[in-house]
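Following are the structures in question.
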Structure I
Amino acid sequence: MKIAFHAPLKSPDHPVPSGDRQIARSLLRALNHAGHDTLIASHLRSFDAYGDAQRQARLRRIGARIAARLVRRWREAPPPDVWLTYHVYHKAPDVIGPLVSRALCIPYVAVEASITPRERDGPWSSGHALAVDAIRGADTIICVNPRDLPEVRRARESSVPVDVLAPFVDAAAFTAGLDTVRSSARDDCSVRLIAVAMMRDGAKLASYRALAAALAQLPDVRWSLRIVGDGPARRDVEDAFGPVRDRVSFVGERAGPAIAALLRDSDVLVWPAIGEAIGLVFVEAQACGLPVIGGDSPGVAAVVDAGRTGVLVPREDPPAFAAAIRRLANDPSLRQRMGAAAAAHVRARHDVPVAAAALDAILRRVVQARHPLEATRTS
């Protein structure tokens, strides 16, 4: 099928790395793996960080012009079979897809859509209204974060489908050389911890501070920590780790292959995940055969098999986090068992082929429901 793709929060080719860009790229990879012809319909970023009503109105006007241009183009040539938008919410509503889909009578699908009721009357009220309208009118919503499900279901009629897609990565990109690294000789018996996250104010900085507080409680445990990431809050992050600075190395920002290599050369991923929506880094680490220690939230619990592939502890609880680190640091055989289970877990539930098959089935179903005769002829 021909699929028009749009990511209003951050386009797949945006220059700044983030989890949103990574998931957008992964979706394209999965769609291509399933044999679909995907095209990025627009690079417009409708994100408004500050609740600026004038900016929001301008973005709506730009979106309407882009939508009209796409409709004219596709009325003269075969239109897409499906419009698929990734990540719709009040700060980044889809100002193009619903207009195009309605005009061309093609299915509209949104992957990861969220509703925040308290924003209905706030500075993002227009974005909230647009997001809710898109969610209500979509042929299906594909939820990646379990936290979004209740409000999405509440906004849609009970007879209208809502699908769930597990977060995923290309597991093969993380497993190359895994056996060699795991069996390499070590000069000491310390456990090699790793954290991978951007450094910015808010939830990320809070997570770094919680991790530093946990590690400060382990002076008797032989551990070292590598931190992969950078950002405007780097000085604050470094200050947080001041009491244990001699055991921490700051690697800086790294691209995908370099992150995979660092994960493979580690023993445990540690991340408190305060405010974490999905926690894709937990999937990446498990793909590398690492057990993980994370803060317990719906998004993280959806990708970690607690007790089998890692340990989840209450969020914002440094003593509990420290206890989990101590447990895995002192038990190499447990780390090995959890790591093996983690790699198998990702291959079974969070790999590209698994996601590709799930996406393909969902998209074919919505096309069949909208145009049963055409879908039958093209299947």
Structure II
Amino acid sequence: MKCLIPIVAATLLLSGVSSFMSSSPASAHTDTTWQWGSNTWNPNSNSLSPRRERHLAGVVHIDSSNGENIVVLGNGTVEDWGNDSYGDLGNGTVGHPSSVPVLVNKVNDVITTASGYNYVLALTKTGHIWAWGNDDAGNLCNGTTHTYDATPFKVQGVAAVKGIAAGGGTTVLLLDNGTVETCGANRYGQLGDGVTGGLSAKPVAVSGLSGVSAVSGADDYEAALTTAGKVYGWGADTWGQLGNGTTTNSDIPVKARGITNAKQIYAGGDAFINGQMMVEEAHHTVVGYGDGVDGQLCNGTFSSSDTPTPVKVPKGVKFDAVATGGRFSMFLDSTGGVWTCGFDNHGELGNGTVGVKTDLPGHVDSGADMISTTGPHALDHHP
């Protein structure tokens, strides 16, 4: 991890479907953002290798979602491009996808975002939340289950938030006091309040969690990192993505086995049929657990694991950041190198191939300081 201390602190607190800073010095590149993999709204323009997004500068946070990409600029505004099926772009339109970034209406003073299935949350410096997009499950936390909100609104009754995450249709809020609240879908217990089924359009307290420093969310399960370096998960556990040695869903947080010094967490998977966790521990050690049948646990096998297993980090390389998508994973090393492994169904490995699987990390880009992924799409940033 690098750069200014405030940026590092925010990164640790705001992990999830989001970006991370590397410990590398700035490269010779100008500030640029690159993307590859699936282009959901225009499959004919998938990219098999990193492709520069030419309309951005001054980016301080990146966020890759299933259908769109979101960036936060240094002035606290937010830009978005991709799908717009439910007002995902936040510019007041519906059904008007954009291949270039558009300014999100109204929002300002933003420090980070989290994107779920066709919806986006933005966290401000004052601990408030802006929300827009799909709200079928009450995941926008405003007490209703609207079809969509194409124009961002400030979520009422939610304050003192220091971290956010978003999954398929469940939102996770990390509060200043180290506790966690959730709202939205709960089919597999992903609200974490001891109840399975239904939904909640207002935040509810996650059971038994305190001292939390970071949160992350995937399609049907959520995760939290504590200041003591332990990792907890709740919700769907089809592949063992809760890390506690079982494949049994849980509607309360359960502790992942054997993790005592975690520094970063990233929950991956974009459907009930997949799901895997990546965790960076101290001294650049990385472990993964959950779905690994496509090689996305990066441990040299094409098999799943219900307990943490070490990622095979290339010799001489130090991974400083982790991310994991639908059926693949990403890593950022200490020199700004980006590595991927897993299934290359849409070009998401970024190595110029498609339809290939690999169970070991392969180098695909250089000069990056942030990475993000959700589903079959990847994003990185060059300072």
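Derivation of every value follows stated rules applied to the coordinates shown; laboratory data play no part. Remember, it's a predicted structure, so these values are computed and weren't measured experimentally. Cβ atoms are built from the backbone, for glycine too; each structure is taken alone.
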For 26, 25, 19 (semi-axes √(5λ) of the Cα gyration tensor in Å, calculated) the corresponding structure among I, II: II
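Matching task: 1.7 is the computed value of distance in nm of label points 7 Å out along Cα→Cβ at positions 86 and 326. Pick the structure from I, II. Let's see the in-between values first.
Working: I: 4.2; II: 1.7.
Matching structure: II.
If you rank structures I, II by FRET efficiency 1/(1 + (r/R0)^6) of positions 54 and 174 (r between Cβ atoms, R0 = 30 Å, to 0.05), which sits at the top with the largest value?
Details: I: 0.10; II: 0.30.
Biggest value here belongs to II.
By the measure distance in nm of label points 7 Å out along Cα→Cβ at positions 222 and 366, tell me the structure among I, II with the highest figure.
Values: I: 5.4; II: 4.2.
Largest value of distance in nm of label points 7 Å out along Cα→Cβ at positions 222 and 366: I.
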Structure (I, II) behind the derived value -500 of helix-only ellipticity at 222 nm (-39500 (n - 2.57) for each DSSP H run of 4 or more, over all residues; to 500): II
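If volume of the Cα convex hull per residue in Å³, for residues 46-149 alone comes out at 94 when worked out from the coordinates, which of I, II was used?
Only structure II yields this read-out.
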